[in-house]
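Below you'll find a set of structures to go through.
Bear in mind that the values in this text are calculations on the coordinates, not laboratory data. It should be emphasised that the depicted structure is a prediction, and the values quoted were computed from it without experimental measurement. Cβ atoms are built from the backbone, for glycine too; each structure is taken alone.
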Structure P
Amino acid sequence: MAARQTPAQKETVERVIHEFKHGELRIRGNGPKVKNPKQAIAIALREAGASNQESPKKNRQSLARSKAKERRGETAKDAAEGGKSAKSAAGETKAALYEQARKKDIPGRSKMSKDELARALHR
């Protein structure tokens, strides 16, 4: 008999499946789009902390991380609704942000992520 999901877990699974159905679910956040429904389910259960492949401690951590991501508005669903996302940081591409950082001679820019570049430029 399968274990019951908490309301928070159900919410997260529903969000991930919604992203999959709308073609927004990606592997590791910015990799290729997920095309396999079984893979989408595995990702949903992992994010919801309901995976039978992880320890209870790891499942709790996964759920906490997913809920924090949802609160910050960093999911594909939030981006589609006009929320903040890593893709829309400052409304520019990483290449454009990197070019601005190069012009301002910001140290360590080559190792920065898009969000880090945006924060460094807007200080």
Structure Q
Amino acid sequence: MPLDLLDQARRAARHAYAPYSGFPVGAAVLTSTGEIFTGCNVENAAYGSTLCAERGAVMAMVAAGFREIDTVAVVGPDGPCWPCGACRQVLAEFGCRRVLVDGHEVAFADLLPRAFGPGVQKLD
């Protein structure tokens, strides 16, 4: 499944709208029940209106009625492309367990330790 998820992220990156950065990114989210949703970055001249690929995939997942993320795969044009801080917080909200980036698989908790939100396990 990880290679398939990375392939879907690569396909999504082909649809990116990145005229300002020239840095197309694709993401694929695997739900806890096996569905896959993809997203790509969509830039805007008003930079704050730009949407990252990871958040685009999560929004598609939520719009389809799903709420739990098992894995997110992220691909960029040149080597590893790790989720930004805003994307990490959104992924935490939906309980993401692991992240696949450029052949690396890491536990999500290693990317955002001590995260807060409803999708995050509480410490004792």
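Suppose relative contact order in percent (Cα under 8 Å, 6 or more apart) works out to 17; of P, Q, which structure was it derived from?
P
Assign the value 0.2, calculated as distance in nm of label points 7 Å out along Cα→Cβ at positions 72 and 96, to the correct structure from P, Q.
On the way: P: 2.2; Q: 0.2.
It must be structure Q, since only it matches.
Using distance in nm of label points 7 Å out along Cα→Cβ at positions 32 and 104 for the comparison, can you identify which of P, Q gives the largest number?
Going through P, Q one by one, distance in nm of label points 7 Å out along Cα→Cβ at positions 32 and 104 is largest in P.
For which of the structures P, Q does the calculation of Kirkwood radius over Cα pairs in Å return 14.2?
Values: P: 16.0; Q: 14.2.
It was calculated from structure Q.
Tell me which structure, out of P, Q, gives -8000 once helix-only ellipticity at 222 nm (-39500 (n - 2.57) for each DSSP H run of 4 or more, over all residues; to 500) is calculated.
The read-out comes from structure Q.
A value of 0.95 was derived for FRET efficiency 1/(1 + (r/R0)^6) of positions 8 and 112 (r between Cβ atoms, R0 = 35 Å, to 0.05); which structure in P, Q was it taken from?
Q
For structures P, Q, which has the highest computed value of mean count of other Cβ atoms within 10 Å over residues 16-23?
Between P, Q, the highest calculated value is found for P.
Can you tell which of P, Q yields 2.9 when distance in nm of label points 7 Å out along Cα→Cβ at positions 24 and 48 is derived from it?
So the calculation was done on Q.
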